[in-house]
Each structure stands twice: as C-alpha cells, then as structure tokens.
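The data blocks that follow each hold one structure.
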Structure 1
Amino acid sequence: MTNDSSVKKGVFSGTVRGNKRIGERFYRLRLEFSGAASSAFAQCGPGQFVQLDLSGTALPPGKDIAENLTDAAQRRILLRRPFSFADVTAKGDKTFGEILYCTVGPASLRMTTLKAGDSISVIGPLGRGFWVPEGKKTALLAAGGMGAGPLQHLAKVLTADYPTMQVTAFAGAKTVKELPFERRLDEVARNLGFSLPEFAQYGMESLVATDDGSAGYHGLLTNCLAEWLGQSDLRGQDMVIYGCGPEAMLAGLAEIAQDRKIDCQVSMERMMACGIGLCQSCAVECKGDRPDKTIYKLCCKDGPVFESKEVVFAL
C-alpha cells in the first residue's frame, strides 16, 4: 500500500465523468485520468491527496446558492484546494478517482457546476497516506463527517491487499443529515451491523454515531468506539486505528489508543496553499525528543497522516 511521496507526482489534467449529488450538501466527483496521469494516480494510496485548480470554474445560479454562502461565493479562488480520493480504480489504460466533497465555501460551491467532459488541472499524488504496521489483525476505521472519504479508499485497499484482516468502520456526525453517505441499508442489515453500504460492499461491519441520536449510537464517535473496545477481547498490539475527521475527534482517538496501547494513525487537516512544502503554511506541532520540546512538521509533506502519539493536538 503506497503511503508516501515516492510515487512520481506532477501537474495533470483530469476529465470529469460524473458529479453526483448524494445529500443536501454532499457530492461525489468522478475524474478520469489517462497517459502519465493514469499511471501516477493508479498508485495513489489512501490518505494521500491532490490539489485541484478551481479558479476558472463557474458559480451555480444564484437560486442554487445557500443563503449562508451568498457573500463567500463572490470571493476569487486564488489557491488550489486539497482533496483525498474516496475511491481509485484502474481500468486498462485509464484510472478513475472519486472525490467526496461538501459545499462549505466558494471553491467547493463552484465544484458543483463541473459536468461530464469538463477538464480540470490536478497536482498529485501528494503527501503521506495510511499504512499497515506489521502484524496487525484488526483495523478500526473512524470517520468523522467528511473524514469518510479517504477511509472509504482505505477500506477498498485493505480488502484487496489484506484479505484476512478484520475491519470495522465507525462513522460519526452531529446529526444524521451530516453523514456524507449515499444511501442507507434496510433494517435487517443494520441490525446485523452493516449500517453503511459504502463499507458493507467490502464485507465490513459499520457503526454510526450521531451527537443528537438521530441515527445509531447517541453520542460521540469516540465514545462509541471506546464502548466497542470495552466489549472486545482483542489485544491492543494486534490492532490499528485509522482516524480522519475533526481534530477534537482525532485527539480523542489518540487518548483511547494510548490507554489501550493500540497503534493509531490520524489524518490531519491544515490550510495547504501549495501542497508541496514550499509555503510552510501547514505546520503541525509534534512531540520532540524531550518532554519539554516540540517540533513542527508539514501536513502536506510529512503528513497528512501522522502517528497519533507524535501529534500535539491544538484544542
């Protein structure tokens, strides 16, 4: 499983093959790559990312712009935007990458107008993604909100490359409307522990947690995961936790992992202007070689995936 920047990266052109709305503010953008781009992105590991140029993308009609985004929509898009793939599929001489996104600002709002046949400039693959430490038998995927995207990609890779590994996915959000998934399974499937089709398609059990109790476990995802671990007889040394989501959730995962001596990897989020380590704008504070010393690493080059035990969480 590729997890670092050793894969040859570059500036490529991708062709839009689909841009499907899957929720009130959620979409899945499907891109097609050919030639050198196909070779590069076929090797893109889960958790790595790409930078999209959206500066020339049009706004949707005014009636389709949410009131809370009316002012922000007018801002110029000067910098590329980082996204991880939710799925990567190589077919012959083509590679298809899918991006899960939410309309939260002027750039993502413009993404909704991309249509089949449009061309978009993409830099990547960038950064260090998730990896599988030696000897692990169980993986727990913890997705908070939009953190679901790269963990869906990871689920696919684990199924293909580590078929004997037992994987359980946890997905959390404030309310059911903020869960970025396309559809729900029927009641029988949910009772069997297969709540989310995006993970069930790989034979993986999944649990949902919502802060308001509108779906699944009533409470924080970290509490749901902690209770699951409390009912398990699995050894911590045989497990690995993968987290992607809000930093407060990642900090909670790090605490659980430390208490139970479980390896844990977290995908950090920072403003990444260049994506290649030149602008130095995406610093992540990490522990140094002494208890009283910290150092700074770059989210775009040293991450975005870090071992949770090395991060000083900014809460």
Structure 2
Amino acid sequence: MAHTELDLRERRIIEDMLKAKISVSKIAAELGRHRSTIYRDIKRNFYTDGELPYLNGYYCVMAQRQAEARRARRRKLIRLPKLRMAVITQLKEGWSPEQIAGRLAFEGHAIRVSHETIYAHVYSAEGQSEELARYLPSRRKKRRPRYARRPRGQVFPPDRSIHQRPEHVNTRETFGDWEGDLMIFERAQGNMNVASLVERKTRFAVLFRNNDRSSNHFMRKLMDVMEPLPQQARKSITFDRGFEFREWRKLKTGIGTDSWFCDPQAPWQKGSVENLNKRARRYLPRDTQLAALSNRNMRAIVNRQPIVTPYRHPKMTPLERPGSWPDAV
C-alpha cells in the first residue's frame, strides 16, 4: 500500500478523540493507521505556549499548516531559489518538464530534479500563484489524476489487436463484421460529431449523429443503433485507438459484439470506413451545423456514396440489403 500523508479530516478526528481522552491506539484503529503514525504526528505538531500553558494541545488546523510547511521545506524547488529560477526560465522558453530535467542532467548540474518534481511545483500553491501551468505544452490548470494517465496499452489490450482478428474477418468472407469511426467537427459545434460504420463484406454504410464525444455516451448510442440487427449481423467492429472507443467492453456485455483495434497511428488498417469518411466530407465539412441534420439527412448522404453498393449478393436478406436499415437509424 502506498504511503499517504495524514490530511485535515484525519487530523480533525485526532483532535476530537484526544479531547475525549481516547487512547492513541484506539485513534489509530479508528483511522486505519499505525499507532506510530499518530504518535509521531501528535509529537511533531503539538502546540506549546510558554506564557499560557492552558492553551497547550493538538489543534488540527495548526497541525495541517505545520505539516504543509515541512513538506514545502523538503522540496528542492522551494529550498533552492537559483534552481527554481533556472527551471521557471526554461518553462517560459517553452521547454517541457521532461526536457528541463534531461538538460539539467546533461549539463552536469550538482543538484538536479526529476520532471515529476517540476510538475509537482507547477501545480503546487506556489506554482499556481505564478500561473506556471500556462507555460506547459498541455496548459492544464489542474493535473490529471494518476489513474487517468495510464498507458493506452491497458485500455486496448494486445489480444484485441487487429492482428488477432479471425481470418474470416480479414478476408471479408462473412456478413456482420464492421469498421467504425467518428467524424469530428469544429469546436463551435460543441461535442457533436458523426459516427460512421461500414460492413466489411457488403460495404453497407451507416452514418448517425452522436451528441457527445465521451466514450460511455458513444457506446450507448452505438448499441441503440446496432441492437435491432440480428446477432449474426453485428458480430464485430474494428476501431482505431481513439479515446472515444475506450469503453469497448460494453459492446460485448451489452449486445454481444466483439471489438478489434488497429495498430497505434494506423487508421488505414480500417480503410473501408476511412474511405467513407473521406467521401462523406463532401457533404459534411467541418463547419457543418450538425444540430440541424436529421437521420433522414444522414441516410440521404450515405445513399450518394459509391462505397455503399459495390455489388448485391443474391442471398442477402432484406435487412442486409443496402438501403434497408431500421428506421431508428
């Protein structure tokens, strides 16, 4: 378990329980901490007044301030003004924390800091007072939590790679395997976008409006669109590795549809839907007012694309035949 500092909430509980004459062991049990942690915090942050001894005691707010001051003194970029100014100067020049930390090591500085230390300073109270975050490449005012910075490989595992896709999908032998993507528009359109789908064997194409780029919303909308089809007509969808598709597992549990993913930076591996997007852009440029478009408009655009009907297989069912998609789409 990772070490975490006591926070103000915990220190408030310590203060209240000490006033109630409760033992340190019971306080530790209440907080789920080791009793040595509680003893140490009380000893370090116990207030003593030489003139008014009746004021002596443990006060949570004062203890929190003293702990924060100690942490600030431990930080190199607080204790060492010259090093701090060197780092800030490079930030203002447009260098990233990773570049700054690497340059310090390259130039043989006696005292160096890691890029994590620089990020911590930028997002600390001192760094926020100087608005240092605006000099970062991302320019975020708050740092993303650590769980949100996990590698993409955990979101799209190797066993879902396009290279693990069954051979009958690769050769377009059966009906029911799709390619999917999102067409993104200007910021003025808000989060609205258009989702595109192409069935790999027949090249049957679908466009539908999606009102939010969040993965949860997109997957719910996609399931609503695909669910009217029989199971054999929605066996799998191949996506790229965009963040809009990170909730792909919902497709399997919701409608029984498998998901496959292109290699990083290789959208050409789902060439059918990329071709549809390119053709649809003639009618859906990036400044399109999406709020004014209906599903009927989307079907009209699809019906103009040569990719929709390259041929008609004689054994295709009415549902599989181009132009016969359910009215809900």
Structure 3
Amino acid sequence: MMSEVLAIQLEAAAKAAGLVVVASEAGEKYSGGATTKFALALAGDASKTMLLELSEAFELGRPDLKDGVKAYLAEVAKRLRNPRPDCYVTLHGLPLSFGQFGWPFHESTSGADTSLVHGEVRLEDGHESILHAKIAASMTVTFRDVVPAPEQPFAEGFIYNAVRKTMDQGQLELVKSGNRQPVPLTTRYYSAKQKKFIFNDTSEEQRKDFLACKVYWLSGVLGAGAPVWLLDPRDAQYLDVTLEELRGAVGTMAAEGLLQLDADGDYGSPTAKLMERGGEYVAQLARTLESIKPAFNEEMRSGLTNM
C-alpha cells in the first residue's frame, strides 16, 4: 500500500516537472527494507532515463520534504536534455560517469557512527575505458543534521560533488578492479554560518576553464556536439559560485567564440575554436590520471630500507 501511494505521488510530481515515470521496480536497502526504483524520462522523449530510488516508506507529501523533491525533479528535467545526463567533469579535467548508487543511506555495519551510500564512478574519455572507482561515501552524525532526509533527492548532489572533490585531491584512484574507496563527508564541506555546502574556492579564470573542459568532453567528445546544460546548480555548488556568476562566465566564453549557445543561454555546444584545444584537455586528463596513481617508495621496493 505504501509503495502504491508513493508511486502515485511521484507520478504526479514528475508530471509537474515535465517528466514521466517509464518504469518502476521493487528494490532493497543495503541494510534491509524495501525501496522502489523509478526510471524517469522527459515527457515525449524516453530515449534517456535517470533512476530515482526511494525508501518505500518515504513520505513525499510531507511539507518539509515536498519542495526538495520538486526542486530535484526540476533539475532532472534539465539534466535529461544533456547527451549524457550521468556525466560530470572535475576541476582537474576528469570526465566521469556516476552510477550504481544504492539509496538511501544505510548505517555502518562496522560499529562506526556514520551513514553510508555505495556507488561507482567511471572514466568517460570517449574510449572503452575500464577504469573506475567503487566508492563508499560516509557522513557523520553531525553532518546528518543538515540533510532533510537520507534519500537520493536530498543527498545526490553533494555526494557527487564530494566525490569530485576527493578525486581532485588525489584521494581516489581509478582502477581496473578493486575494493570500495572511502569518500568522507564532514562538516568541513558545510558552512553553518552561510547554510550552504562549500567544496572549492574558484577564480573567474578557473570557472571558465572548468566550463570549457565540461563542454569539450560532455558535448564535443561524448555528446557528438549536442548542447549541454551550462547552469547546473551542482556545478555552481562545486565551484562555490552563484548561478548568475556562472552565467557571466558562460557569456564571456561565448563572446570569445568558444561556445555556441541556445536561445536562452542555458545550454551550449563547443565551437571549432574550442575543439581545437582538444590536445590540451587530453594532456590534462593524462596528467591527472598519473597524479592519482599511488606512489611507492622506490628504495623500499629495492629493499634499501632499515626494518
């Protein structure tokens, strides 16, 4: 009965956002309990979908949760217009896809007072890459207090940004196979005074470089030139800027002949001038991949150490 109520509520909320539920299925929480997985698509275009997984007992109609879900679905509708809605780039030039996340958060089984969510990120460089990282994002009790609910609509954005930030710091490795790697979420990512998440302090030049890199990879390489969403609130949070500041950077880049914008200026694709920089982005990718490889003490490898 609870899953039926949730399905009806979500279908109505999705419709209001210009979305449709094209499929749904029962799921299971990591620590036990039921979930429902909904495949969302744009109304009139089911060629791309995004998965939303909610606890069966999630109260979508609660006043303190309803607006958050509404905002999340509105972003999904925007993101589904991207050629690869699952892809993002990092400040250090890594194009990544995010998937196989098991929502909602579950309590740690090791005795630690933390909540966890498991997922996977994969390198997306336009080739058949097998490099990936299985991650276990954890948040502390203190951090949980700022999250309205441990469910996907309220946590997905800052989880993805924490993964990007941890990757930027060289604390995640992309491998062919391996165990889960930790992505700790603490209050250092949240300003209680400003009541917002903060991941990076960026300059205008860094923001322009980030957007150029994003458009090159997500549109030029992965999207066959199809326009991508340039004013994604997740990118604004990741870069610690307002959407207006992000729009300003987009306008500057268009004036410099790097972007071809749609009528509203919200989506854009790379010009030939930007695509000519491809060698720079490929070289940046190679440098970043090299930098996140684990370093070994060569003297210890050769046995030249005192034990």
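A short reminder: the numbers here are calculations on the coordinates, not readings from a lab. Small disclaimer: the values here were computed from a predicted structure and weren't measured. Cβ atoms are built from the backbone, for glycine too; each structure is taken alone.
To test your reading of the models, identify which of 1, 2, 3 gives 15.5, 46 for Rg and Dmax of the Cα atoms in Å, for residues 45-124 alone when calculated. Value 15.5, 46 for Rg and Dmax of the Cα atoms in Å, for residues 45-124 alone corresponds to 3 out of 1, 2, 3. Taking Cα Rg over 2.2 N^0.38 Å from the coordinates of each of 1, 2, 3, which one would give 0.97? This figure was derived from 1.
Comparing distance in nm of label points 7 Å out along Cα→Cβ at positions 53 and 261 across structures 1, 2, 3, the highest figure is found for 2. If distance in nm of label points 7 Å out along Cα→Cβ at positions 61 and 133 is calculated from each of 1, 2, 3, which structure is the one that comes out at 2.6? Of the options listed, only 2 reproduces it.
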